[in-house]
Structure P
């Protein structure tokens, strides 16, 4: 706080004995503006000191770091009241305000006697009101009649007991300590009194405002909120905040409750959000053999909740520079017949130039455990056809497979970040079945893992870490059943699906710097290991580069520049890949 002293000189006219004020107009306006707009110079800054009865008490008071500077007297007295409450929580329940003395216009001195500090309190309770198991969660010493608490933690522990009553459907319960008395020099004892209505509150009705067509099954199975459930507002608020993890709905404000004499109505305020996405990228690089520029890319369309059922429909078409074409269609229908069971259908067709085609079909049932966890079980069938008229090596063959699959998925959203809406993911799947050819049949199994996590260092800096891998276990292998990876969605700096393997694992890492809410830049360091039992080879691959992301009105635009190499080759600029993608919401 700064103070200003304004000195004005008024000359005296001796001929008339009158005071004549000579102020030029410019000076007058400057002073007027200063008075009107420099109120800071006229604000009073008050200083407070609090002393104890003895030097020891004063030292204890000073160690508690109370606020000493205040803008007005009301703020100063409020600080004294708050300080006394803090002393109560620390065990100085007999502290006494002796008085407040005004030293001068800006300095006040308060005297508070701390008296005895009590460390422990014995609280006597009734077994029919409070369960002993609840008390054991907050106290190490619990008997049939009383439990012992440290006075410094008394308020938080009583709040915990009260919250446990609220979870049981008694939101208006109130705990108080009565008949407080001394037990010894530093010990108190008191009686625990519970004030609560006999009527347990349950949720009688749920009303949705803003998005009235919100699929009700998500309340029951995704959030685990339903009518006739015991009412607990704190738990409900935690559950409804998970609505922000859904791609098609947001919570606009916290839930509200209407209590009547015999019913409880819960109001949820939601809005429908744009959840359809169109994703595509364009990549280009130089062909090592022809030294010509080649292009590749894909289109990915996701339609979510257009029927207000929570359904998801995905169509993917991909064509790359290796003359490979992929078509994929997925349909997910959650909560069939208002049950927690949903179903997923998948069709995938892959064509490799004029060598072979492979068609995969699967049906899976999924169960939503809660907002983050989901499990799957289902079947997958595959049919592959050799398109070559001659096959001297025998590496391509017509075959069919039939697998039983189980899978698990974990998703954790980062709802406050539009650039990175998902904070972590884990998906793992296992399949077991048989492969049948014209001449033989043998058992096969396959395993898939895909997981990532964003480690937020602070508001602007984060580290993205992803691991992805798969393996096919079989006695013999055909080229048209091998795993395929490489490209923007696996190891960057390599052509799309250009690497064939019977086993592979990769790690993607990025250091991300978020310039603002819509722009970020990132590094790219990728590593992979793969094995190919047909070629009897194993290699290590590396990808290096950089990129950036830009959130536009159309959607999220990404650019990645990466260079890929294996462990035995040298770094070449001609191997670099530039990947562009745009994820548009509509």
Structure Q
């Protein structure tokens, strides 16, 4: 039985992540990295594509736990099962690794006595390969090609193979514990060092408590903000500082549809907003790591700048379909890689320059080559900003003159001017970039604005709207009280709104994105609407909308990319960094408005 997207909770070790359902099943895990092949892919198929369920004996796959939540301010998931004979708790976590990734599941008796079962189906390469299983020194070992996984329990429990699965049964009474440890390593390497799961749990809780305690946000929404920050930390690839958009691929924007994409990569479009969220909450180390990843990724010929990169800055992300997977609730195709990597998106130049300017203003230590890189990007943008592109939303239709892309070209020039004015020692000609800034501004106001409806449009000559234009007020393109800005905010809320939330753009008729079907309300765009309402002098409406968005989170505080207002379900890849970045930034903005008031 397929669980709803929001029925999953996240655990991870800052290099990969797993999704654990309310029924106690781990249905998604890529090893050893976020972008590796999945050894549990039931999320995009069925149980035969790999999963690991621990639950009371006799419970069906459709049966769910009594309650669950994260332990304090951590990423340790605690799932409680209350049965007629007693209560048990399952603690799921992935300790920050030394060399090999470990998935640990500790079953603890809380009261009475409960018979438990564990069913493990390992399927490498996104559910397509059944490994060879053997015993070794009391462990179960699965091997197939480059992958090897070791399973052990402490204390040992009765375990046997059945229908290409590894099954265990055991009983826990009050005060007793049974720990399972699943460890991946390359099949050609020796068995990794064994880790004590009970000590690992204590260290993991301590690590998260220490990290969470450094959060500087103390507003009324602290719990929601901190949970979003923990989620963003969990989506960070620690070796490089890159932050993935989501740990999943192909969770649909429309159930049964084809809008299914791989989000296990790092997008430049998120740069400024991500950096702003981390800096606002006091996480300077994470902000610096993200900034440094950004500088490494974009280094090279400005003409070769990509919209996204791999975890370490990899550039080749070929898109492939996996026909053996039926897709989440039949949503096909299932894809890995992302062909949008080859698109031209002019807005990313502005994102990079804006993010680096923000980092400099925040006091992050500057890199000697950062300014020269920005000048190089500006030089390329100066000669190309008048070209059409695929835009922020990575359309797969014809290129357009997207207003948001042009506005971000204005941002690039504006931030360059600001940098030169604040630091005369920097090389560069501010008059040159002022001229570019003024030219972009004039063209956008002339060609991207509909005076009849008093709104900026999605693209030049179009009547369609785009929620990305809500960011115009944040960028400073026009003052927040400018009638054109207020008109744009009101038009988007009216024309793209659905039950108080907003879509990215209209998908009705001949959609600009060239794809069939529809999609849900875009969560981060609705946070942008709340920001715009606040900045245009409507704080009460902004806070009401923000609290409406908080209600969309699941029971453990997570958000996907989109929300279906008709069925009341989350949609898209999950959990979505962009959504949680929006939550943090809007909460910080609301706190600032309260302080100013």
Structure R
């Protein structure tokens, strides 16, 4: 939602600010949070044409009595993938706006990995004219690495035209660090284009330290959301980076990082959700949840609000957002208190868009997408799923760390029958496969995963970061095949199977990662998925589907699986499942 100012509007702003005319709207009797000085002001707030024009003592054509409640800048999500909610931008707005979020910095690299430039255009078009400011960071790494196959390849020339769009802020998370380190021409062209257009560049510095971070920041990459420890967070702050403290559905880093925030460095810290499922957004919230969690861990409420508003706005050059002051967009909240951050009302551009948790804006129907029929795979049989061992009985295994994107590389004895790996429920060693689904190549990467704790059945999804091939894990080949066939029939999505029966499925017709339905329908289908997972006795300590979906991301340590095989992120190379150690 943009606020366009004409000459007539400017004159009216001046007249209202000078108190020669009444404002369109005045918020009276509120305790206004000043994020510049971290003070609370007992003043009126005057609004004209969606902008703040004055703080002090004002009269308005319309006046709202805040009744001594807190008037706060609304919240900004500093890094989010809308696709991870599995709903379209209009439906996403219905969920996050009541939680006080009126601006997001979105990276559409999920849909871009499936549909390329057409996917980016879909996200831009479908986020027009909704009461949520959706700014876009262009996907920098499609595919994420050369060690996998995605549905598209985006070069600098493919991204260049998008820089002319008013809601494109820069280049999204640069996760292919080896290409930066080696000075790869294609990557350098993308970095230069972003700098030439005066745009921001987001980082993805998972596991990087010391000199590696120097290389990263020297080329203009100034944010990172991948820090998982205090030490990593401090290293990024010392190099002038903005620290995006992530609290999503899988990566829950805020409790580990929040103690890095001090009076001296808090202005370089902000919040991001990165990847969050629709059920978690509904039950927990968005950035408001991060603020509450930060307060619980000892951060001053006004500092936390500053991080969620002004800091995020300044990080991305949004000079008119993030504060309640003359000249800023009138995106603000009425809060009942500063302890629980209970949101009473949400305003965007001076208009009430949510109240007491209810979304008030006029609903917009979902854009009909052309990005259907994205699951293209060859026939798969049991022979395609065999992991052959040549005599050794030890294997390189991916071990899950609950609520983390990072995995462990463990070597364990496995069960072998007729020279092939057999899943073991007792050892919690399941078979996993990543099946290329964009170009019908027939590629199938096979591996072993520990930590999913399924006691029976199989789970599969076409959400597999970042190339979004089919990823499946199960206790038997037969159930794995049943799950894959279900995904092909529904055009992509999530499925849970037991034996030859599909217990639950969630169709995602748009590129295999986004639903065409409203968020409540998706929430209901996801609830059925979660209930089905319980019947498989899956772990309740983390989200099995979200965790599975990141086991194919070869830029996050330590061991992952792509459609080309088992991948060691440390050596940045594929390795055999069979171990000689």
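Figure out for me which of the structures P, Q, R the number 4.5 belongs to, where distance in nm of label points 7 Å out along Cα→Cβ at positions 119 and 471 was derived from the coordinates.
Matching structure: Q.
Name the one structure among P, Q, R that helix-only ellipticity at 222 nm (-39500 (n - 2.57) for each DSSP H run of 4 or more, over all residues; to 500) of -3500 was derived from.
P
Please compute Cα Rg over 2.2 N^0.38 Å, for residues 127-398 alone for structures P, Q, R and give me the label with the greatest value.
Structure P comes out on top.
Volume of the Cα convex hull per residue in Å³, for residues 271-422 alone was computed and gave 225; which structure, P, Q, R, did it come from?
R
Every number here is computed from the coordinates shown, using simple stated rules; none is lab data. From a predicted model like this one, the values you see are computed outputs, not experimental measurements. Cβ atoms are built from the backbone, for glycine too; each structure is taken alone.
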